[in-house]
Structures are given as C-alpha cells and as structure tokens.
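Just below sit the structures, each encoded as structure tokens.
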Structure 1
Amino acid sequence: MMTDSEPIKVAVLGASGYSGSELIRILLNHQKSNLVCVTSRAESGKSISDVFPRLRGHNIADSLCFEEPTVENVIKSGAKIVFLALPHGVAANYAVSLLEEGIRVIDLSADFRIKNPSTYKEFYGETHPAPEKLEEAVYGLPEIRPEEISKANLLASPGCYPTSILLPLLPLLKSQLVESSSIHVVSMSGTSGAGKTPSVQLLFAECNESVRAYSVPKHRHLSEIEQELSIAAGETISISFTPVLVPITAGIASVIYVTSEGITNAKDIHKILESAYSDCPFVRILDEGVTPDTKNVKGTNYIDIGYSYDQRTNRIILMSAEDNLIKGASGQAIQSFNLMCGFDIQTGLNL
C-alpha cells in the first residue's frame, strides 16, 4: 500500500477511448494523483486538450501529449500505477511487462477478470495470453473486496454490465434466501458501451428511435457474472442474461428476477441491501417503490439500487442504474486506485 504524501504518478494506456477519456478527466482533478503519461497510437503527438477540448485550460491537459503505447514510455515517465484502457487480448501483454518492472496495474479490459483460461477462450474466442497471471489478479469490486484490492499489484476492474448486476444481487445470494438457479437478468445499455471503434450498427440512424437485444444468449460479460455469483454462492451458478441496446449515450439499467426462499416482503430486501452497503458511499439503496433512473447517475460514480417483492409470483425484483463509463469503468477503477494507495475511497470521485 502506498501512503506517501506526494501525489502518485500514474499513466493511462489506451487513453483516447471512452473509458480512457473519463479516466483522464477524473485523474486531472484527483488531488492525490499526478498524470504523467497518456498513450494512443491514433493520437500520438497531440496534447490531451487537443483531443478532448472540454479539458482545455487545465495545465496538464494543455501540456501533456499522447505518446506511443510502449512500456519504455511508461518507465520513462516514472509512473507507479498504470491504468490499461486497452482491448482484451492486448492489455495482458502490457500488464505482464509492467509488473516485471515493479509497476502496479489496473486493467479495465477483460483479460484478468476470468480465473479459468478455458472459460476465457470459450467467451472471447482466443487463448489467454498470460494464464500464469490469472491467479494473482484481484477482481476489483471495491464494495466486495476492499482488503484484497488494497494489496493488489494486478487489479482486474469489472465490466459495466457485471457491476450493475453483481452489486444488487450478491447480498441476496449470500443471504441464502433466494433460489440460485432462478436468476434472470435484462440489462439496457447506452451505445458508448460498445466502445469508440466505428460500426454500422452504432450509427445514429441505426440506433436512434430503436431498441434491440444483442449477443443473446451468451454475452461475454456472462462469464465473469457467473464466476462471481458462483464464488458467493459456493456452487456453480448459471443465469439467463439479455443485454439490450437503447438510444442513449451513457447509462445502464438492469432488472434482475430471482425466486425467494424465505423473503416475504420488500422490507426484508431493504435490510439485506442496507446491511451490505451501509459503509459504501457510492451505493445508494432507494426507498421502497422508487425505481432507479439512469438520468440520476449519469456523470457520477453512484449506482442506485431499487427493489420489490412480487407476492403473486414469489419473485424478488432488483433494479439498478449506473453510468457505464464511470461506475461501470473509470470511476470504479479510481475507487480501486484509492484503495491500493491507502486514500479515502471517495478521493477524486465527488463528480
């Protein structure tokens, strides 16, 4: 754990994507970090404010230029912690090289989220590039594993869909008051969740005034969702998961259905959730009858969680809303950064 009074020097590799740009924005205003290196092949040589004009006027944004994504450039910068906002399959090789240099890594890709390399190959279609590092990696849900995260050298930051599903569901699953084989999830996501790479399916004319399911029945994030649910339940868990693309830029709303095995009213659900997250400032448990809305979390690191009990079907309904680029990506990574450095978990995240 780092506890030096001097700001921690950090780098962001793959900084020109959506998650990378949010990381930069947060880090530039993080009181205890010093952004010293940003990389992007496409934007190499340009300043941060040239690429992201909304950041003009900040000294670092105006002066720090994007570089080629090399380990040598990171070492030269003196960065102690590196955020990898790179595609899966690419991030792992950088992570291994950086770890060998004694640099701690927070990886926002999927490369170290899945503990079983066979599962990684099944869902991502490629042999894992660094299976020897999987055991070392900590799956970084700050509300669930704060102590492990604080000691981690390799942090696998969770995906946006898994965050919106795991945080509402894990406390109920651990209570052993739900039927673990009955879980069904529908999650709706804005188009930024697909990344910045151009695609016909993501053109405005294709997405506007249109709603469609995709990656049914086996979205890639299903692998890490089932892994973490299985760990919590102590048994193998399989769920039904349907992601839906909706015509907004940012935000995820998830609705989770699970059959009760002892819970008979909404107050029981509230007690379990409140007990689990009473010390977690970025988890907001809503009052009974209040449903989460993406407009209330957009641009923040909050996840709002709602709940209901359907007596007619004996089902619990959990609902969540988050900003997929912040609580589902960059903001959550900063939470882990704060834990790794011994900072207050809210540092830099009062957005």
Structure 2
Amino acid sequence: MTEKANIAVVGTGWWATTAHLPALIAHPRVGKIILVDINPEAGRKAAAKYNIPASQVFTTVAEAKAAYPDLQGAIIAVTHHAHTKAAMDSLEQGLHLLIEKPMTIHARDAWAICEKADAIGKKILMGYTFPYLAHIIKAKQYIDEGLIGEIEYVACSMSSITYDLLKGHPEKFEPPTGYVVTGPTQQTYSEPLVAGGGQSVLQVTHLAALMFHLAPELRAKTVSAFTNNLEAKVDVVDAFTVRMNTGALAIVGSTGNIGMGDAGSVEVHLHGSKGRILVDGFTGEMFMRLHNGREEHIPRKDPGYPGDVPVDKFTEIILDGAEPWFPGKTNGLYTVELLEAALRSAEQDGMPVQIADLYK
C-alpha cells in the first residue's frame, strides 16, 4: 500500500480553500493534491495560492484521473446542487469520497451514490466536524454503552448567524483581509435551485447528522414541518417534528437570524429509558443525568473547531482501510431524507411526509 494519499479537491471555492487545502498541505501522509473545478480561473487561483503546479489543475475528475492514475480519493466541495454529479463522476473513477454537507439535496441521489460506492468497494466520509470534539466523543461512548437506554425522545436546536448569506450577501461574511481565494457567490446559499434550501441544508444538516451519529439506530419515518423565510427566498427559521423508525419522537428546530457576536448553539438532547444526555457542539457542554441519580457534567468552554480532522480521517480511510466516523449510508443519507421530507412538508403547510414516498 502506498505511504501517501493522492487526493483531488473537486470545487475550489470558499470551504475548500479555507479548510481542506490547508489541511491537505499540512498533512504528512498526503502526497499529490489535484484540483478540479469547472471554472478554470478558480482552479488556477487556488493553485497559485497554495503553490500547486498548474499541471495538477483540471476541469473534470476524468481528466485528473487520466493524468494521475494513482489518484485515490476526492473531496467533494462544490455547491449543493452539484454534489451528486461530482460524487458520481468521482466514483466512476474509482475514488473514495469525502463529501461536504449536505450529501445531496435529494434522497434518491444520496441513495444512488451510496449504492454505487458499495458496488465498487469505495467508502464515503461525510465532512461534518462536531463528532470529533472530545465532549461529543464522551457522550457517544456513554450512549453506545447503553447508559441512557433506548432512545425515546430527542430535542435538537441550532441557532447561528447565517441570515445575510441566506439573503445573498456573502460580502458581509468576508474577512477584513478578504476571502482566502474564492468566496461564495450571491446565489450560493440564497437561490433555491443552487442551494437546495436555506438554514435547513446549510445548518440543520449539522444538527440532524449529529443526532444520527449519536443514535445511529434512528432513521426518520414521518416528518411534519414549518419554515419561515423572513425576507429570503429560502428558509431561515425551521421547526420539524419527526417520528423515527423505532417509534422514538424528535423535534428539530433552528434559526439563522441571531445577532452579531452571538456564538449560537448546536444542541442535541437525547432522552432514553434510563436517562438523558445533552451535548452542544458550539459551547463544548455535555450533561448526563441517569434515572439512578448519576450525573456527569462537562461545563461550557470553547471546544475549538476541528476543521482539519476530516482530511486526517479521510487519509486513514485511503491508506489504512479505516471505517468512516461519519459514513455516507447512515449520517449522510438519513440526514438528506429528513431535510427533503421536511422541506416537502413545509411546502404543504405542515402535512406529514413519509420518507418512503421520497423514493416513489
């Protein structure tokens, strides 16, 4: 097995140039870094910023693989509506995938990607980051040990400062020194056909995926939802009610309209037959209270942001055959199912939507 992983970055926009490329360059087990972008100028700018040879910049994954047959993996970091094609194109070239959130906009597409990956023996890691935080790892350990018993009810809430992005004003997020290379366009997060949704696919995706990570036996069965766009074309405030396949119930809510300087929250509160656990991805808090009286509390503190960890885990998949912490066929797919059903329900004024109907 090769000692270093050769990885393509498909899409050289905001997140790829801010998080993935610096992590790849700094990683001792990463070899060639290949850039793929349908916009040649964006690819060239990213290459120039990170001293990547022009010979390693392409407009399609097929071209990249033909030039570098030892390419092993691809990081999918294109706009939401382009995830499916980029992922399928990369699988056609026999590559493992790290897919940025959300996996896709539609459940049918997510399922097709998972089936394709399974058929050719490739693995999918979702690009979520919260599971790598120490307090969430501890909560996951306790849940896996059965300390809180069978999950009966989950309350999920997220608040973040995304309203300007959702209204098409990425310039308000631009750092004083400018975006590292290429920032989001006005349409990236604000146009329904490009973004696939608003706060739901941009932020609730983190919240729902964290729930499915902590309790992987859960899968949405029926969803009823309401959303409020405020002054945007896409949802800004979301409220979902979910019946899971196990009979457990969940509420999932979020707003992207909080004030400047507010750190927000990413809370998943799981109630089981033996106790409950609360985690907050933003604040670093974990609280467990069992029916027998046992309590454990990790107080609020800045847990940091493990933005470079997905690249590290992806490298372990490629070189060591490791299993994904956040696999596409559960966390990726189940999250897309929940979000698509919720947005369909909201369009019908809260009428329940069956997950099974997404596949008809």
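Where does the value 2.9 come from, among 1, 2, when distance in nm of label points 7 Å out along Cα→Cβ at positions 299 and 331 is the thing being computed? Show your work: numbers first, answer last.
Details: 1: 1.2; 2: 2.9.
Source structure for this number: 2.
Could you figure out which one of 1, 2 the value 15.9 for mean count of other Cβ atoms within 10 Å over residues 131-138 was computed from?
Numbers: 1: 15.9; 2: 18.5.
Only one of 1, 2 returns 15.9 for mean count of other Cβ atoms within 10 Å over residues 131-138, namely 1.
Out of 1, 2, which structure matches 4.3 when distance in nm of label points 7 Å out along Cα→Cβ at positions 59 and 123 is calculated? The structure behind it is 1.
For structures 1, 2, which has the highest computed value of mean count of other Cβ atoms within 10 Å over residues 187-194? The partial results should precede the final answer.
Values: 1: 21.5; 2: 18.1.
Checked 1, 2; max of mean count of other Cβ atoms within 10 Å over residues 187-194 sits with 1.
Bear in mind these aren't lab numbers, they're just calculated from the coordinates by the rules spelled out. The structure presented is a predicted model; accordingly, all values stated were derived computationally and were not measured. Cβ atoms are built from the backbone, for glycine too; each structure is taken alone.
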